[in-house]
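Below, each structure is written out as structure tokens.
Where a number appears in this text, it was derived from the coordinates with a stated rule and is not lab data. Here the structure is a predicted model, which is why all the values come from computation and not from measurement. Cβ atoms are built from the backbone, for glycine too; each structure is taken alone.
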Structure 1
Amino acid sequence: MLARKNFEASPTPLSEEWVAEFEKSLHHIYKNELDKNSRTIEVFGDAYHDEIVVAISLISPSSPNSAPVSFILSLDLDKKENATKLLKNILDITGVFLDQYFNSHEWDDYSPTWTEATYKKTLFYYQVTRENIRLSKMADGLLSNN
């Protein structure tokens with residue numbers, strides 16, 4: 001999973017507890033849509049010294065290695081900003097994307113380059129790709145061990 005900014009240091013994964021709770025919330029909110037479309041959600045997150053990156057992948061449970069739809073968010077970390085507010089905004093921004101995705105029968109709005117947007121005065125960047133984030137993270141792990 002690539003960060004928007006270039007960093008020399010490796011990222012710190014977001015807490016497993018937060019990722020699991022975020023994923024659980026999305027599964028609860030979008031249960032009907034996920035069931036109807038035969039999809040599940042995987043969430044990944046990394047923190048850098050001044051950036052947080054969260055990826056949400058919609059995958060087929062019967063074919064988890066197939067190309068998913070992945071929504072990747074990047075937000076600048078500001079020491080003055082309330083972390084709880086930032087994390088809530090990530091959930092809200094993800095909800096806007098998922099609402100658009102599930103409400104469009106012909107959704108095909110991929111954006112492989114970083115796009116700037118604002119939500120409730122919070123500047124963020126996003127990509128919508130076919131990247132299988134889980135496989136990318138596994139590859140990153142293998143490469144970092146060599």
Structure 2
Amino acid sequence: MAEPNEIAARNRRWDVVFGVIAVAFLAASAFHAWRAIDPVAGDPTSPARHTFWIFADIVTAAAVFFRPPYIVVAFTLFLGQQLYSHGSSALEAWLERSEVSGGDWLIVVCMPTFYALICIDARRRARARAADAPSEPESAR
């Protein structure tokens with residue numbers, strides 16, 4: 001069994017990892033704010049949609065940072081939407097022009113990685129809760 005100091009150090013490392021991921025979503029929010037304020041010609045995403053993603057990315061950053069119990073389900077839906085949207089865009093760009101935008105590439109690579117980390121952490125936390133749960137008394141068996 002791991003020592004309490006070792007467990008605390010491990011938890012801090014996970015907190016740092018998810019802090020960095022939360023900052024990545026805040027950076028995405030800043031990007032969408034910039035595009036909502038200063039639209040670029042040829043951008044298929046409207047300023048209104050960029051505005052939606054400002055708030056969606058802020059909420060996602062908070063969820064990733066605090067990691068509530070429902071995060072795996074919520075992030076599963078978010079991952080599906082992002083892969084469909086950015087994956088379709090990347091595939092279309094590749095087939096038409098043999099190129100993929102940096103943003104699409106980043107989303108298609110990073111989101112599954114973030115999802116895997118969220119799933120691993122959720123399982124780790126569930127195991128820790130189960131280990132901390134009081135065991136059934138001998139007389140109740």
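A few comments on the model shown:
- Once Rg/Rh (Cα atoms, Kirkwood Rh) is evaluated on every structure in 1, 2, the highest one turns out to be 2.
- Identity of the structure behind 2.4 (criterion: distance in nm of label points 7 Å out along Cα→Cβ at positions 3 and 59, calculated), options 1, 2: 1
- Origin of the value 4.6, where distance in nm of label points 7 Å out along Cα→Cβ at positions 43 and 131 was derived from one of 1, 2: 2
- Given -11500 for helix-only ellipticity at 222 nm (-39500 (n - 2.57) for each DSSP H run of 4 or more, over all residues; to 500), calculated: source structure among 1, 2: 1
- Entry that produces 2.8 once distance in nm of label points 7 Å out along Cα→Cβ at positions 19 and 99 is calculated, selected from 1, 2: 1
- With FRET efficiency 1/(1 + (r/R0)^6) of positions 35 and 115 (r between Cβ atoms, R0 = 25 Å, to 0.05) derived as 0.55, matching label from 1, 2: 2
- Answer label among 1, 2 for the case where mean count of other Cβ atoms within 10 Å over residues 27-34, calculated from the coordinates, equals 13.9: 1
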